[in-house]
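> Multiple structures follow.
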Structure I
Amino acid sequence: MIPDKCSFYKGKLIKGKHEFVVKVAETMLAIRDVDAFIFQECGEAYYVLETSRRIDKVMGELPLS
């Protein structure tokens, strides 16, 4: 289920692109232009299940040394 409002700011959710950035061990991963639903007020991104699984797959392939 995709939320329709931010629980903190009550902003609206819009479909767009987002940059996913995370640090795993000593590796920084940035994935640009990720499909997401973005809360207008705070900029928080919400990823649908398919997108989250694709991000998890990429992260699982990172060397953690």
Structure II
Amino acid sequence: MKIHHEVDPTPLRAAAYMDVGDQLDAIMKALAQLGAQGIVLPPETAEWIEHCKQVKLKYKKS
């Protein structure tokens, strides 16, 4: 007789994913690229991208 143990994948996935900030940065960069290609983005998205750019300018990585 085999005993089957089910593992909750939630903590395993959480540990395997990139940092949330890095994920958001990747999404922001992709959306900014679409906007640069002339694709019309929703106003809220364009504002968010601009906000992110301002934060990056204010707090540059060393």
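All of the numbers you see were taken from the coordinates with simple rules; none came from a lab. Keep in mind that what you see is a predicted model, and the values were worked out from it rather than measured. Cβ atoms are built from the backbone, for glycine too; each structure is taken alone.
> Given 12.4 as the derived value for mean count of other Cβ atoms within 10 Å over residues 8-15, which of the supplied structures I, II does it correspond to?
Details: I: 12.4; II: 8.5.
It must be structure I, since only it matches.
> So, one more: One of I, II was used to compute distance in nm of label points 7 Å out along Cα→Cβ at positions 32 and 48, and the answer was 2.4. Which one was it? Walk me through the numbers on the way to the answer.
Details: I: 2.4; II: 1.5.
Here the read-out was taken from I.
> Where is mean projected area of the Cα convex hull in nm² largest, in which of I, II?
Values: I: 4.8; II: 7.6.
Structure II comes out on top.
> Tell me which of I, II gives -5500 when you compute helix-only ellipticity at 222 nm (-39500 (n - 2.57) for each DSSP H run of 4 or more, over all residues; to 500). Don't jump to the answer; show the numbers that get you there.
Numbers: I: -5500; II: -21000.
Working through the options, I get structure I.
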